[in-house]
Structure 1
Amino acid sequence: MLAGPPYQLDDPDVIPYKWHEFYLWGGATSSPGVVDTAAPAIEFNWSGVRNMMFHFVVPAGAAIPSSGPSYFGLEDSEFGLQYRFVSETKHRPMIGTFIMTEIPTGNSNKALGAGGPSWKIPLYALKTIGSWTIDGGGGIDVSSDVPGGRNFPFGGTIIQRDVSKKLTIGPELFMHGRPTADPTLSKYAVDLDFGCIYTFSLRHPGFQLMSAYGHSVAGQSENYAYLALYWTWGPKSTAGN
């Protein structure tokens, strides 16, 4: 049981050594004046080093403003490195980081990209207690090289429960600061999301459906939605890392 997708917050849990993950996903976010979608999008993760995972995302998507033309095309790509430096035990949580960078592969003149690189530098902790998992943490998004952007904090917590062998559900509370220098926007947003992970077959547990939806409950008005098909595979001899 993991955090990360379909939620906004990530986690410190690295996939087993020599394993792979693949997501075919779509998502949408909305804030005053614009709806941004990402679909179709792909995410691929690979653990080529123990306790470490390499990550990349390539999305297409659309920018749909409340006034003016809408655009569709390639958006900014994402590359990342997840590292678990403390493993979970009966009394100790798992601790790690998931550093990511956004590469400006999209056309910022059409609102399909930020127009500059940014970095996400977090620290996460995760603890499993029976059928429950608690994941929390946060960090800073370094976006000062994005035109009109600014550095801002983010963080939150996720509580998940395995309600059956096939179904995991739970809420997420996610907060972030104002990502741009626009003084008319609220200084922060607090989102409440609800996620669901469904395993299609217990004989093939590496194939799942993931979904989440939420909206802000304080600060800047915004909405969040995510839907994905997920596959994971690798040598069974390394499943325990």
Structure 2
Amino acid sequence: MSTPGTVDYTLEPPIAHIEFYHPKGNSLPTRVLDRLIGAFREAAAEPGLRVVVLQSRGTGAFCGGANLDELKAIRDFESGKAYFMRIAQLLTAMNDFPGCIITKVHGRAVGGGVGLIAASDFVCARDDASVRLSEISLGIGPFVIRPSVIRKAGLSAFSTLSLDSGSWYSARWAEGRGLYNRVVEEEENLNQVVEQLSEDLAASGPFATVALKRAIREDEGDWSALLERSAEQSAELLMSEHTQELLKRLS
């Protein structure tokens, strides 16, 4: 099984910081997912909290998506659904946070990492932070993150990333499709942009950001039901003979 990983939640009202880490490319095993869900729910319940800054630790990948060690250890549909439902619950917790989520992307993002980006309200990325949706190449579709990615970047961008699952798309490409809101060249610049933006939003009217976020997402329908169906679909594919064979070949 995978090394556990960590999530650090730091509260400095009206701003909170959430930082996650896993030694395998900042991937998302159950432990990390559960702690991220808890951190966003805690943030949503904190009075006066207006901004959450999300980031991962280190200088490598921003997020490697689903943890392959954990996927390979899943042996039945219910366990598979439970894993994918955790990703769904994390996206829901981000969606339910009433303030603004600013995500800082310092490196590559794949699969579920793209889902985290898409579920954020404003994303600042370094210019080498390319993106990829690799699920099809593993025999699994990016169904759980699909609503978030389409909402932020559009159906065309989602289709391109999903079908061309072997390719990395540049940060500038992602910026052009709205997946990234701002791309900068240096790590120092990235930190400065995120710090300034978080301070500006924290100083804004306490109800304006909440109202704006609600207006942006008011036509989404039954989000929870859609994500549960998506988790079930992913679990069914995970249990297929083809996907199990593909996973066995991975080191």
Structure 3
Amino acid sequence: MDITQPMIHDRHVVKNVFEYMKSNEINKGAFKRPSNLTILTAKNEGKHDRMIPSLQGYDEISIFEQSLNYLGVDDYVVLSKKMDPSQWKCSHKINWVLDYLNSGKCKTELILCCDAIDVIFTDDLQRIVDIFESFECDLLFMSTKDNSGYHFMPDVQEFVDRTHPNRYLNAGVWIGKVDFVKQFLETASKFVGPDDVTFDEYRDWLTKPNPNYPAGGYDQDIFRFLEPKFHPQVKVDHQNLMAYRG
């Protein structure tokens, strides 16, 4: 498999690629964190709830963390809380990241936020910053083929069809300017509530009427809803230049 991107966000690929990198000592200890970038993930403390056979072995210390450590980057941020894995909700991440940014602990201009369970880094992280800057925006999301939720918002679907057809915003990897990210997440947080769906509930939730959509859903639902409202400050990497996804 010829993957040229500096990151991979594909749960069926990451373990094989990372194990190959380790066995051949590819880029071991070769890089450091760009000085203007904070790297962050938010996860349930302890075991994850989405482990599948292709991810086994990385359920205690995430593959995200281990790939950074392997490359020589150990100054990243992990936001976590102890909870029943079955109660994990993707919408948690919005307020957790927003609280972190509002705390003043983030001292960099840029922040890169990634899923913990199925994201790895394979190359120099400066490449990610360079790709982001080439888009001339304030917040850049990677993309996916999955179009869940757009049937609730046909106007957003029309926008996507005009702007980046057949590729849809993916919340698993995004990078942005901290000041703008605060503004964006503050808007997104208005849709977060105590009754938001868990992983087990999500697919069924998508089949039911949701007049208050995207309230109740994933962070990805909320971000997709907000994309046209914040465009062109928010853009989607529809070619996935910064992160591979099959």
If percent of Cα pairs over 16 Å apart, for residues 86-125 alone is calculated for 1, 2, 3, the one returning 31 is structure 2
Could you figure out which one of 1, 2, 3 the value -15000 for helix-only ellipticity at 222 nm (-39500 (n - 2.57) for each DSSP H run of 4 or more, over all residues; to 500) was computed from?
2
Out of 1, 2, 3, which one gives 16.3 for Kirkwood radius over Cα pairs in Å, for residues 30-149 alone as computed from the coordinates?
1
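Read-outs throughout are calculated quantities, based only on the coordinates presented, and are distinct from any laboratory measurement. Since this is a predicted model, take the numbers as computed values, not measurements.
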